[in-house]
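Computed from the coordinates by the stated procedures, all read-outs in this text should not be read as laboratory data. It should be emphasised that the depicted structure is a prediction, and the values quoted were computed from it without experimental measurement. Cβ atoms are built from the backbone, for glycine too; each structure is taken alone.
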Structure I
Amino acid sequence: MESYSVCQLQRDMRFEGFLLVRSAEKRKDIKGNDYVDMNLTDRTGEINCKIWNWESGTEAPVSGSTVKVRGTVQEYNGRLQLRVEKWRLSTTDDPVDMSQLVPCAPRKPEEMLAEIRETAAGIRSEKLRKLTEGMLEAAGSSLDWFPAAQRMHHAERSGLLHHTTDMLKLAKAMLGIYPWLNADLLLAGVIIHDLGKIDELRSDQAGNVTDYTRDGQLLGHLVRGITNLNRVADRLGIHGEPVVLLEHMLLSHHGESEYGSPKAPMFPEAEALHWIDMMDARMNTMKSVEDKTPEGAFSEKVFSLDRRVYHPIYTDDAE
């Protein structure tokens, strides 16, 4: 059976393949029989489906899981719907390409995490190295797939790793220009600056953020990052200047109160962290918007940039 993406589906077409569960709810039909109503997606679109004669006592698939489905595309109330004949949850042996189902970072998470761990292990200051590695350990396995945002920059599976590794490249380039910066402090700040987002955002393993958590609403990742750092520091028995410097970098990396930082950066490494973070976030947003905008056209106004984005025609004969 030929493989199609969701955006290619039309009435009466047959479909068999892997899709991501956006939502799934067990319901009852007019005869009192159980069925499941699901919305399935890939990176191109979303389609509703019904699985009739659902086995009593069996729970619906959870949001963020991947399923293999076979069925026929129908039309109901003017909208396409997939009538599922057969389905199952995917397994680790299935050839599932997550990059076809959801926006994903351009590199494998294990490669990016290895780069971050290698950088952390190379920090010469024993206290800063232990604090950085302790924060990575506290972040846990969620770091493999966690996004960096709900809608703005790096809103993708493994987006937090993508954002952090690109920032490390910028930081290392900056250290070549300003060698008098404290490399250990800057690199440690880059690695830990956004780890509090794991507590701030409610995300499934596909990188889809559904909402902010209670901590995210009441505290935000800057404050939660500091409390997590303090827990790690207390466990390691590390106190004093290194902890306070990292606390300030976490608190000030948004630059100003308008963007959530109650303190502006007050030493060079904190200032460098702020601009590295800003540069990577803005460039990622620009690239995402440009990818969705035809050449020679302007995008709609982008909220996070407070402007429209133009997609240039880069060829010599553009006129």
Structure II
Amino acid sequence: MTKNWKKTQDRGNPWLIDLIIWIIINLGRTVGRLFLFPIVLYFVLNSSTKKYSKRYLQRNFKTAKKNSPGVLQLYKHYYSFANMLLDRVFFLTGKTHKFNIKLHNEYLLTDYVKQGKGTVLLGSHLGNFDALRALANETDNIKIRALMYNNDKQSINRAFEKLNPQLKNDVIHIGSPDAMLRVQEDIEAGYVIGMLADRVEQDDRTTRCHFLGDTVKLPTGPLIVAYLLKAPVILCFALHRGGNQYDVYFHKLCDQVDLPRKERDLKLQQLMQEYANVLEQHAIESPYNWYNFYDFWQDFESA
């Protein structure tokens, strides 16, 4: 799975990313959205990832008891992805005032922040996680750092780092010699440590969860990090509602990850299943916000 999602995500995207960024910077968001239509049509007709979009939409619609998706739904999926890239440019450059962002249950996070308590925030590739920057911009005492693998070889990350060089300072790379020390220091300083928990990297520990009608593998690493940090875990999903509208939802997973030695695997599976349940709920509600364009269930379909 790991190799496939990395290769799939990077294929074809450099041209799309660079073009969208150029349009936004030179023509603005409104004009940029108009240019998305032919760009998206090109990718719907030519992208090798459309089979994965179809499989995901079919699973989603079947779970939601909707009619099977067609070409229009496929187009909407790709358009949503392209629009997310467009909006990321604005979020990453601090122009959050251009959006109407509604926060739901944000007190679940801000209460910890007011106490000066560091928190682990689990997100996903459902929605636009960068919309959370709006909350940080509006609340001076929220400090956010991302803990993630170093994927700087991917075109999308290179493009956005050029756009906002500060991104490198906002990220701690998993596997670097001082990663856990830096994360521990940040937690003690009251930082929010953000991680995406819906993709498996090579050599990741995983657990099996039920998601959209079948079994998937999800990483347990984010929960193990939270366990070591003795930090509360909050889930966050920032969903696009059309135009400049976003809804950001917060869900409490636990005050602290408890992993008794004899029940370690079971507890990890139970917590990740809770994550998968919330992820599924929002995926059904906002099906086109799903940006995992690879075969999410392939390990089990080919078994």
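Structures I, II were shown, and relative contact order in percent (Cα under 8 Å, 6 or more apart) at 26 was computed from II.
Of the structures I, II, report the one carrying the highest value of FRET efficiency 1/(1 + (r/R0)^6) of positions 85 and 133 (r between Cβ atoms, R0 = 35 Å, to 0.05).
Largest calculated value belongs to II.
Taking distance in nm of label points 7 Å out along Cα→Cβ at positions 261 and 277 as the quantity of interest, name the structure among I, II where it is greatest.
Values: I: 0.6; II: 3.0.
Largest calculated value belongs to II.
If helix-only ellipticity at 222 nm (-39500 (n - 2.57) for each DSSP H run of 4 or more, over all residues; to 500) computes to -12000, which of I, II did it come from? Checking each candidate, the match is I. Here the criterion is distance in nm of label points 7 Å out along Cα→Cβ at positions 61 and 213, and among I, II the highest value is seen for I.
Say we calculate mean projected area of the Cα convex hull in nm² for every structure; which of I, II gives the highest result?
Ranking I, II on mean projected area of the Cα convex hull in nm², first place is I.
When mean count of other Cβ atoms within 10 Å over residues 117-124 is computed across structures I, II, the figure 14.2 traces back to I.
For which of I, II does FRET efficiency 1/(1 + (r/R0)^6) of positions 29 and 181 (r between Cβ atoms, R0 = 41 Å, to 0.05), calculated from the coordinates, equal 0.55? Structure II accounts for this read-out. Looking at distance in nm of label points 7 Å out along Cα→Cβ at positions 21 and 293 over structures I, II, structure I comes out largest.
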